[in-house]
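Every number here is computed from the coordinates shown, using simple stated rules; none is lab data. Being a predicted model, the structure only gives us computed values, none of them experimental. Cβ atoms are built from the backbone, for glycine too; each structure is taken alone.
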Structure P
Amino acid sequence: MRVYVPLTLSGLTEAHKTGELGSGPLVAYAVTPALREWYDSEDIEELEYAALGQAALASLRLLDADRAAPRRRVVVAVDVADRIVEADPEPGNDAAEPGEVRVTGRVALAKAAAVHVDADGAEAVVGAAAEALTAAAGGDGGARSVVDGAEDHELLWFAPQEIPHLVGS
């Protein structure tokens, strides 16, 4: 199953050093029945793009929590065995985002299919969006607009062999 793991550049650097995204459980995003219902499409490419978008939003939350991380969203697309993925592990969990899954096993960075990262020029907008998340979640329309502004910046696609360049090693 293809899952989209939200990270920061600091998290990607750590994954590059250790060779793994983590030993689990990891929060990731995938094409799940809940995502299909929320996005209302049968086109698998559109659904995967929606899962990537959900992971990018989760990356913003990670940036909000790690003020020292460079203000660029990072999402690693990785293929994992279905048996280590739990979709909506807590039925009826209204706090879960559409497409949110738990990856319960170890995830080697070598399994990455691609890495998606904001361009350098998006840092100001992405940083402002990360700072506006709490207010946006509280219903502040202006803050929601700032968060939505980050979505105007498409994540760039990088091959896994480009990770050393991305993390500066």
Structure Q
Amino acid sequence: MRVYLPSTLTDLARLVKARETGPAPVAAYAVTPALREWYAGGDLEELEYAAMTAAARASLRLLAADPATPPRRVVLAAEVPDKTVEWARGVIPADDARALVQVTSVVPWSTIASGHVDDPDAADDVRAAVAALAAADAGDEDAQFTVDGAEGHELLWYATQELAHLVP
């Protein structure tokens, strides 16, 4: 199953060194039955994009928790065995919860298919989105507009052999 792992450049550096994520369970996003039901008209590519977008929003939360990390969203796409994926329930915005899963084992480097990372030019918008997260979660529409502004930046695609060159 394809899963999208929210990350940061600091976490990516740890992953490159350790050659696996962990400890388990690992929060991830995927095409779930709930996402399929919500986006019934979407084909698989559109559903995967929606799951990756939810992971990118989760990356903003990771950035908020670690202000020292560079302000760039990171999402890692991985192929993991179906039996290691469980539907997760958490206290996160409903739109993102539709795609939320947890991987019940560490995710080995060998299963990472690609990385998706903000261009450095997105840093100011990502920084503003991180600062606006709490207000957006509380229902502030202006703050939500700021958070959505980070999504205006498409994540760049990187092959796994390129990811080590991105880490601080």
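Given that Cα extents along the principal axes in Å, for residues 73-144 alone, derived from a single structure, equals 42, 36, 14, which label among P, Q identifies that structure? Label of the source structure: P.
In terms of distance in nm of label points 7 Å out along Cα→Cβ at positions 97 and 129, the structure with the greatest value among P, Q is Q.
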